[in-house]
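Following this line, the structures themselves.
FYI, it's all coordinate maths here, none of it is from the lab. Remember, predicted model here, so these are calculated numbers, not experimental data. Cβ atoms are built from the backbone, for glycine too; each structure is taken alone.
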Structure 1
Amino acid sequence: MHNADYLEIDGRLGYVEVVGDGDDTLLCIHTAGQSGVQYRNNAKGLAALGFRVVVVDLPGHGRSEPAVDGPITSIPYYADWCMKVLDQVATGRRYLLGCSIGGRIVLEMASRFSDSLEAVVAMECPVAPTAARTWRKPEDSSTPSVRDQTYYSNLSLIGSDVPAETAEMIATMHCREDWHVTRSDLVAWGRHDLWSRLPDISCPTYVISGGDSFGENLRPTAERIPGALFQSVKGIAHYPNQEMPDFADAFKGWLEELRQAPVPARGGN
């Protein structure tokens, strides 16, 4: 099964794709400025694991209409919006998967709604105050256009083991974004203060880092979450689900590790 539909949320239409007919739901959230197209090569593989895979375009992204008040600069707003999507389409147990700002949204949701979540996987989403991006190349700040800045910046965010053809596709696809929406997402990222609330997360959580990007700098974020697991994946960088050809298999392994890990005490989220 592969269905696409528009859901009315907060007075506007949000675009949602549903792949598979599993008993449990996996919500997939994209990176800043992008859309659910980032999961085009993953959705069927994830559905084959037994999930009803729900891929969203956040408000103002991809095929979703803009929010009533324009581009969003709030991670909590995105988290609430995603919960409203789940309330409309989810079946069974709820799992979350997100990358970059999508990972931040996943952790925000887990900090407030852990009791309704089975497990979450947050990729490339540092919350620790000292975690900084250090891998930018000079082209990122010296190119003459926003398009070129986006292209070269994203090339620099791709791991050393990723084939050149794949890296080129990732960087080129990013150039389709709305620059206003992307900048607003980055404002939301910068304003988001989740560090003090990470201990509130009580659902099983796996934090994934690309070894060629944040690497070990993401470990403090995981260590602050009760019972969370952490892995830095060698040879990839900021876009694990786009860089790893066997991503669905890796995701299956992460969930199996979470199921075998000690269960954190559930709070009153």
Structure 2
Amino acid sequence: MRRLELHVHGALRAFVGRRPDPFSLDWRPGDALKHRLEALGIPHTEIGALCVERAARGWDWHPGADAVLDVYPYVDAHPDARALLHPPLARPPAFAADAHLGRLANHLRLLGFDTLLPPEAGDAALARLAAAQGRVLLTRDRNLLMHRVVAHGAYVRAQRPREQLLEVVRRYDLGPQVAPFTRCLRCNGTLDGVSKAAVADRLPPQVAAVHGAFTRCRGCGRVYWPGSHYRRLDALVREVQSEAARVPLRRVTCR
């Protein structure tokens, strides 16, 4: 049996309760690192770097003797360290949000990101959907993130939709990939520009009289135009991009 001394850093401390820093685990032959850390309450999706003796390690690491392990959050880790723990993430990423994050899903669609919101999917079905389609699973339920099939996921800590959006944008460095007003807020379909004549029969008279730019959803056919809500939504997009760019992210390399 080995003794493993754990230092759990940053936001991950919230998952381990009142355990001291550091604290120790008895390591038995056959133990799996991912399972031991999840048994402490830390979803594997939230871990971005595992450092032993100034070197980044993967899930297959086993201590050959008593050892010290530093565990860092995903958002703080350098991509090279993350790559040892998580498969490559598509750029731009696509998302699947659980039913409690409806407004976050809506905001991500506003920024142009493919975001599903299955209304009646149970936990197992949502986890399988995210895994099958290569989506990042967004939730405030850490047990959902511990499903074995989940490759990419995020425990959303903020409670207000605007702060949730900023959290996700920072975590996945989405700022350069934002394409606002290109995706349907209702069904997640992509939007195409259309002429006024093509949608004239669907426009209120007061809209047809003052607007000339329109888009239509390929999925549900909903028509959009820059109405009274446009400035408010555009301001939200600009604020989120600006705030995300202002906050430098720490990048742990283990060296």
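Numbers below:
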read-out: Parent structure of the calculated result -10000, given that helix-only ellipticity at 222 nm (-39500 (n - 2.57) for each DSSP H run of 4 or more, over all residues; to 500) is the read-out and 1, 2 the choices; value: 1
read-out: Read-out distance in nm of label points 7 Å out along Cα→Cβ at positions 148 and 212, computed value 6.1, structure in 1, 2; value: 2
read-out: Value 1.07, calculated as Rg/Rh (Cα atoms, Kirkwood Rh), assigned to which of 1, 2; value: 2
read-out: Structure from which 11.3 was derived, mean projected area of the Cα convex hull in nm², for residues 68-227 alone, options 1, 2; value: 2
read-out: Per FRET efficiency 1/(1 + (r/R0)^6) of positions 60 and 236 (r between Cβ atoms, R0 = 35 Å, to 0.05), the highest-valued of structures 1, 2; value: 1
